[in-house]
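Nothing in this text is a laboratory measurement; each read-out follows from the coordinates by a stated rule. Predicted, not measured: the structure shown is a model, and the values here were computed from it.
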Structure I
Amino acid sequence: MIKYYLKMVSSRTDPKMLFNIEKDPLELTNLTDDQAYKDDLDQSIRASQRKRIFVQDAMKHGRFPS
């Protein structure tokens, strides 16, 4: 998995915006339609969600994973 320094901006009324702030500190290039970023970001979000769900479930039962 590639590591990026990303900033995502999302609101109900405006289109989503995604910037690689390491390569584009002025946030001039919106990457939301770049397939390479979409695929990697989707994988990262899903992995993070799985970890949070696992920890949440364990804490409900008094088991604290390391």
Structure II
Amino acid sequence: MTVIEMVEQYLKQNGYDGLYSESGECACKVDDLEPCGQISGDCRAGYLAPCDCGEHDWHIQDERP
């Protein structure tokens, strides 16, 4: 089992929707982890939320919407 597979399994088992960076630089959904090719050391598990920032359709955040 790879590290990414372990992270995906953990997220799914614990009801998370993906990962997000506390710096706000990036986020990824559990079904598309590390689309940029790496997981940052500051990534946190979080929940999918709608976004009205004009740049994205969704965000991953620490609290359920």
Structure III
Amino acid sequence: MHRVIGTDPITNVYGVIGYRVDGFKNIIPAERRYDSEDGLTWIFSDISVADEYPPEPMVYCLFTNEGS
């Protein structure tokens, strides 16, 4: 997992805008990251909502202690 740093296009604030996870091509937005209670990294996603081929899963939330 890698933090993506930049300027938020809506708020124009510089900082962590998301997370890139190996194996996923889309950036997971920072607002979908939550602290992990057990210290491990967890990704919850759903491939059934993908509208491309090969399908890219929709990530609902990312639990990690990175970036906290």
Legend entry - Structure responsible for 29, with relative contact order in percent (Cα under 8 Å, 6 or more apart) calculated and labels I, II, III on offer: II
Legend entry - Structure from which -14000 was derived, helix-only ellipticity at 222 nm (-39500 (n - 2.57) for each DSSP H run of 4 or more, over all residues; to 500), options I, II, III: I
Inset, instruction - Using Kirkwood radius over Cα pairs in Å as the calculated read-out, with 12.8 as its value, let me know the right label among I, II, III. - result: III
